[in-house]
Structure P
Amino acid sequence: MKNMKIYIVTYNRNDCLNKTLDNLFSTNFSDFKNTEVNVINNHSNFFLEDRHKSRVNVIHNMTRPDYSNGNLARDWNTALINGFKNLDNPDAKYVVTMHNDCRLHPSWVANMLEMFDKGYNFLVGEEGDNIICYKPEAVKKIGLWDERIHGIYHKEGDYMITALMYNKDKSCINDTMHRRLLNQHDALPLDVGFDSTSDPGHKQRFHAEGQPAREHSTLLFKLKWQGTHHTAPDISGWLTDWSQDFIDNPPSTPRIIPSFVYYWFFEKDVENLREKGYVGF
């Protein structure tokens, strides 16, 4: 069993990725033993600097065309499945996922371990899914990410709502960027923002190119969660700006759009699949 497996998702941002790896290895992660660093690569244009090649494993997503808008929920599921392998007999104590432009707090590993020692099993940093840390018990409670919420939008809000529903007391969500906060009083810094110097026009291009997919994901999100709460699913109040009422009285299990198991060999160990609205249980 590994102590920790890290998965960094990248898409055609080699300079940024290599800077992020430099940042990772400069933190107290280097003092944490029996670890593994993986990159999930989603583009044919890819390279690692020589200094990283012996320290990093690369998973090439050969089935994704370069022109696609991507599916980050699927990437995060790839990390969880490859990282833990089996939720009842996990291959790692902790799985950590992050974006290729994540900038880490120098003591993020010590902070992560301190929060885990307080009883949490699911930790979210300050900027959406910039960095998320899992114990296998979290995935057993929450399940996998909903890959139907495709692209780069809304999938992390959807997953955090599910964590609020099924793993409230064990989740420490400190997403100050989107004002999604749960048990924030115990939060310690994991990330300190993202790299804005490498290819500064990247986000503008990506957001512009992904707008049609964003509109579809928004419609699907609203349909999925329709009728599960006394407020209608929307951007504000659901995907951003959680109120105390939303935290105290979270949505109920979605029923309009049923959920499906895509990875039986792994998801069979997720708790209460029938009660969570999965078909076939």
Structure Q
Amino acid sequence: MTTSTCGSPTCGCGGSDSAAPAVDAPIIPIARINGVALHAPGEQLPADLLRQRACTELLRQQAQQEGLLSPDDVPGLDGATSEAATQAIEQLLERALTVPEPTEEACRRYHAAHPTLGGEGERLRLRHVLFAVTPGVDVKLLRQRAEAVLLDLRCADDGGARFAEAARQWSNCPSGQQGGELGWLSQADCAPEFARDVFGKAEVGVLSRLVHSRFGLHVVEVCERQPGQVLPFEDVQASVALLLRQQTWVNALRQYLQLLAGAAEVEGVQLDAADTPLVQ
């Protein structure tokens, strides 16, 4: 009779006539909103992408409940939504979100706190370390690495040598080979979301926060600032009002999503939920 042992007296299988039990691969639970899957079986998504899909699905299902979208509409497991669903979500948000016009007093307060908003000619000499967000990257790990580098550079007191070294080691921007140097830039030279977080402020040195842009996460050092011409309130009032409306809309959307999440059966994804309209 043959056995399933290797015959070695020192091997753990030597005294058994049966094969070792198989080790099951870890099971990745499927995230769902009210039973609707957000991804394919076995697929593991970055937390940010999973939350994004969950929020879209909450809105898609609410559009169906309000008769804006056919009950036959089904989302794809790749996160894609139909054109009909996209249009229905837009209609839903127009109906659900109330965004009042900012008052002149609110606009003046904002302008007083941000006097260089819309100013002409402001220029900054910048260095940065770019942690690029590319397809397939683990955003959580990328952020942790960027935050660790930021903390290290904030604590450095070596005349900038460590920043240049970090840029050469970590930056996904070609400027990394020049120590992260970007030279003198105006707002028009930068992505709008990057410019909003860096220009029109008084900070000099390594910024205390990561700067987010369409390219990824940036550790930014403001080496020098050349202030631009400050424009009177009347010249920038429309721009300030638009900015405040956008901020109010984003806050209203966040609260609306919290209410939808509070009323939904959410599995496998962490969302802020509220069961009351009084969401802070």
Seminar exercise, completed: Structures P, Q compared on FRET efficiency 1/(1 + (r/R0)^6) of positions 93 and 157 (r between Cβ atoms, R0 = 35 Å, to 0.05): the greatest is P
Seminar exercise, completed: distance in nm of label points 7 Å out along Cα→Cβ at positions 101 and 125, calculated, reads 4.6; among P, Q the input was structure Q
For this session: Figure out for me which of the structures P, Q the number 19 belongs to, where relative contact order in percent (Cα under 8 Å, 6 or more apart) was derived from the coordinates.
Result: P
For this session: Identify the structure, out of P, Q, from whose coordinates helix-only ellipticity at 222 nm (-39500 (n - 2.57) for each DSSP H run of 4 or more, over all residues; to 500) was calculated to give -9000.
Result: P
Exercise. For mean projected area of the Cα convex hull in nm², which of P, Q scores largest?
Worked result: Q
Exercise. 35 is what came out when percent of Cα pairs over 19 Å apart, for residues 69-140 alone was calculated for one structure; which of P, Q is it?
Worked result: P
Seminar exercise, completed: Structures P, Q compared on mean count of other Cβ atoms within 10 Å over residues 149-156: the greatest is P
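None of the figures in this text is laboratory data; all of them are computed from the coordinates on show. Since we're looking at a predicted model, the values are computed, not measured. Cβ atoms are built from the backbone, for glycine too; each structure is taken alone.
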